[in-house]
Structure P
Amino acid sequence: MELETLLESCPEYAKDLRLNLGAVLRQTELTEQQAWGTAASCAIAARNPRLTEAVLAEASRRLTPQALAAAQTAAAIMGMNNVFYRFRHLSGNPKYATMPARLRMQGIRTHGSDPVDFELWCLAVSAINGCGACIASHEAVLREKGINEDAILAAVRIASAIHALATVLDADAAVSGGSANAAV
């Protein structure tokens with residue numbers, strides 16, 4: 001399904017979300033690659049099949065195959081890391097901080113895309129997944145690399161709009177018969 005068609009089919013109560021997604025994908029603080037890589041990684045993290053399919057289809061027209069694969073890698077690795085590091089932080093047990101993660105994370109170094117863009121995508125996915133430790137870590141790296149707060153917040157705006165749309169689509173599918181692919 002085309003993204004525009006999906007957005008037009010959203011319920012009236014989600015009109016703000018429809019409008020916001022279009023606006024946040026055109027923010028001048030981000031390059032097209034940063035914006036669409038953020039959208040792709042966040043759609044995967046938000047876990048709604050219809051939204052993920054539509055966003056990835058649109059992103060594939062705007063990103064190189066390498067950048068799209070890196071955005072997918074960011075979503076995959078953060079899906080794992082956000083759980084691990086959120087647990088480590090929230091448990092309150094300082095011993096966990098001294099123990100190795102023992103989780104393979106080679107994609108962080110071998111994604112083959114722009115390192116700043118990859119950090120931005122990791123940050124946005126971490127915002128969706130609610131991992132404070134990963135948000136702080138990726139935000140610090142981005143600031144060290146010269147990315148300002150306006151660009152960082154622009155990526156988080158995309159994450160928030162994508163997540164909210166996924167929530168609406170999931171709720172609407174549940175009401176219309178439980179199928180994530182049901183017509184909205």
Structure Q
Amino acid sequence: MKQTIALIGIIACSIGAHAQSSNSSQTVTMGVSSTIELAFTGSNNAASATVNLNFNTVNDYANGVTSSNQELKVTSNRNFTVAVKTSGTHFSYTGSTSPAPAMPVGILGLMIASNATGGTIASPFSATAYNSLTSSNQMLLNTCTAGNSKLFAVKYKATPEFAYPAGTYTVDVLFTATQL
């Protein structure tokens with residue numbers, strides 16, 4: 001009897017040592033597209049509040065008027081650039097002078113107030129001086145780094161001097177972020 005019991009014990013151990021297994025695999029595919037978004041931080045969308053540059057004193061006309069910082073953010077999954085231009089070659093005019101005066105957009109300058117995009121400021125723009133805007137695309141920031149909420153801020157300075165009559169002069173400034 002002792003031999004039979006020992007034999008059964010050996011068989012049981014042998015079965016446990018040859019355990020079976022099975023594997024399954026599955027491929028997961030993600031469709032990732034290039035994506036980029038440019039927005040003003042104050043409104044969190046592509047349009048921002050109007051920037052008002054009011055000329056009230058002789059000093060304003062002689063030295064120009066500057067805006068507060070206008071902050072924008074770019075979110076992109078690829079490196080990018082930022083360009084700037086105006087919507088036309090002249091400001092549109094609302095007022096009582098006829099014919100309407102033709103104020104060129106070149107009296108409006110732009111300066112980079114801050115840059116946390118990882119990119120470089122494109123010449124002729126700078127962080128220390130205003131550069132005149134034009135109706136043609138001008139590179140503003142080069143080789144900016146991909147990421148979430150890459151911030152930069154600009155300031156405007158208008159210097160029409162004493163050459164234009166009273167009224168309201170308006171132009172749109174367009175920023176374009178483009179992936180590399």
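Tell me which structure, out of P, Q, gives 1.00 once FRET efficiency 1/(1 + (r/R0)^6) of positions 21 and 165 (r between Cβ atoms, R0 = 35 Å, to 0.05) is calculated. Don't skip to the answer; put the middle values down first.
Working: P: 1.00; Q: 0.00.
Structure P accounts for this read-out.
When distance in nm of label points 7 Å out along Cα→Cβ at positions 85 and 101 is compared over structures P, Q, which one is greatest?
Details: P: 0.6; Q: 2.7.
Top value of distance in nm of label points 7 Å out along Cα→Cβ at positions 85 and 101, among P, Q, belongs to structure Q.
When helix-only ellipticity at 222 nm (-39500 (n - 2.57) for each DSSP H run of 4 or more, over all residues; to 500) is calculated, the result is -23000; to which of the structures P, Q does this value belong?
Details: P: -23000; Q: -3500.
Matching structure: P.
For P(r) over Cα pairs in 10 Å bins from 0, in percent, the calculated result is 8, 28, 23, 11, 6, 4, 4, 5, 5, 4, 2, 1, 0, so let me know which of P, Q that is. Before the final figure, lay out the partial values.
Working: P: 10, 37, 33, 16, 3, 0; Q: 8, 28, 23, 11, 6, 4, 4, 5, 5, 4, 2, 1, 0.
So the calculation was done on Q.
Output the label of whichever structure in P, Q has the greatest value of FRET efficiency 1/(1 + (r/R0)^6) of positions 37 and 61 (r between Cβ atoms, R0 = 41 Å, to 0.05).
Values: P: 1.00; Q: 0.60.
Evaluating FRET efficiency 1/(1 + (r/R0)^6) of positions 37 and 61 (r between Cβ atoms, R0 = 41 Å, to 0.05) on every structure, the highest lands on P.
Values quoted throughout were computed directly from the atomic coordinates according to the rules given, and no laboratory measurement underlies them. Just so it is clear, the structure is predicted and the values come from calculations on it, not from any experiment. Cβ atoms are built from the backbone, for glycine too; each structure is taken alone.
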